[in-house]
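So, here come the structures, one by one.
Read the figures in this text as sums done on the coordinates, not as results from a lab. Everything numeric in this text was worked out from a predicted model, so none of it was measured. Cβ atoms are built from the backbone, for glycine too; each structure is taken alone.
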Structure I
Amino acid sequence: MDEAGGTAVRLEPWSEDDFWLLRLHNSPEMTAHLGGPESEEQLIARHRRYLEPASGRMYRVVLADGGETVGAIGFWERRWPDATVWETGWGVSPAFQGRGLAAPAARAVVAEARAAGRHRHLHAYPSVGHAASNAVCRRAGFTLLGPVNFEYPKGHWITSNDWRIDLASE
């Protein structure tokens with residue numbers, strides 16, 4: 001559990017019942033830095049990946065007080081550039097944005113990735129133009145390595161910042 005300005009959040013493993021959250025986050029506003037909304041088929045495939053990850057884990061972010069779902073976060077493997085690392089990404093639902101909930105969720109996912117072992121580093125790759133996600137990385141203790149060209153989704157190139165946290169140090 002982590003605190004955000006007095007509000008504690010916790011991570012709960014992604015479940016079959018969490019598909020609604022993917023739909024909620026599939027708006028043009030929520031996907032503006034991710035190449036735009038996905039089709040229903042793409043959402044279903046994403047939900048299946050979240051339920052049965054080959055490595056890593058997806059979570060719902062919930063308020064510790066009351067258990068209200070405020071977003072999603074997770075970590076998964078990525079080849080980058082000459083090693084396999086953990087990558088993380090998150091989304092805070094529109095009704096909860098601006099409340100400082102993403103940084104404590106990111107710190108909680110750092111702890112989960114550290115506990116999972118396997119890789120020394122956890123990276124985040126927010127678009128250079130996504131001020132809020134870059135601020136989350138900074139507040140969560142990631143180190144900015146610099147801008148990189150990043151393909152997401154496949155066929156869509158953006159300039160992202162490469163943020164990294166060393167999981168071997170606490």
Structure II
Amino acid sequence: MSVILRNIEIKDNEALAKIIRNAFIEFNVPQEGTIFTEPETDNLYQLFRFPGSTCFVAEEDGIVLGCCGIFPTDGLPDGCAELVKFYLSAAARGKGIGRLLMETCFDAAAKTGYAQLYLESFPELSRAVSMYEKAGFNMLPEQLGNSGHFATTIWMLKDLVQ
């Protein structure tokens with residue numbers, strides 16, 4: 001596998017927005033109240049200039065396959081960031097690329113000083129939710145922080161080993 005992981009670049013904005021929106025359509029995930037309708041989805045490079053955040057992009061032979069990032073979402077407990085913008089193109093799924101992106105984010109979060117990672121998801125993304133559980137995320141009864149994503153119905157938290 002000749003996949004490389006690298007930091008997000010401005011040239012990735014268009015490809016990543018397309019990958020994200022295509023996943024919502026493919027899995028019939030609600031679009032209102034999600035990343036699908038946010039203007040930041042078209043400007044992820046700019047979003048991840050925010051202090052305490054980072055985003056990694058998977059690329060193979062110059063083709064963007066997906067991304068995953070961490071972000072200090074407003075309202076989360078101290079020492080907690082959100083695992084965000086974790087999407088892969090259909091062709092990239094099932095090859096271990098997602099796991100690699102996620103684990104790279106775990107390492108980056110720990111190095112940044114975060115003790116926990118939070119995420120929001122949907123039942124329609126059951127394969128991803130299963131991967132989160134295997135990675136040590138636990139279900140929460142309610143949403144944390146102020147992501148603005150009122151449509152999500154799965155909330156999970158993971159303690160990072162530091």
When relative contact order in percent (Cα under 8 Å, 6 or more apart) is compared over structures I, II, which one is greatest? II
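So if we calculate distance in nm of label points 7 Å out along Cα→Cβ at positions 29 and 61 for every structure here (I, II), which label has the highest result? List each step's numbers first, then the result.
Numbers: I: 1.6; II: 2.7.
Once distance in nm of label points 7 Å out along Cα→Cβ at positions 29 and 61 is worked out for each structure, II has the highest.
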Tell me which structure, out of I, II, gives 122 once volume of the Cα convex hull per residue in Å³, for residues 37-84 alone is calculated. I
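Ranked on mean count of other Cβ atoms within 10 Å over residues 77-84, which label among I, II comes first with the largest value? Don't skip to the end; give the middle numbers.
On the way: I: 11.4; II: 19.0.
Sorting by mean count of other Cβ atoms within 10 Å over residues 77-84 in descending order puts II first.
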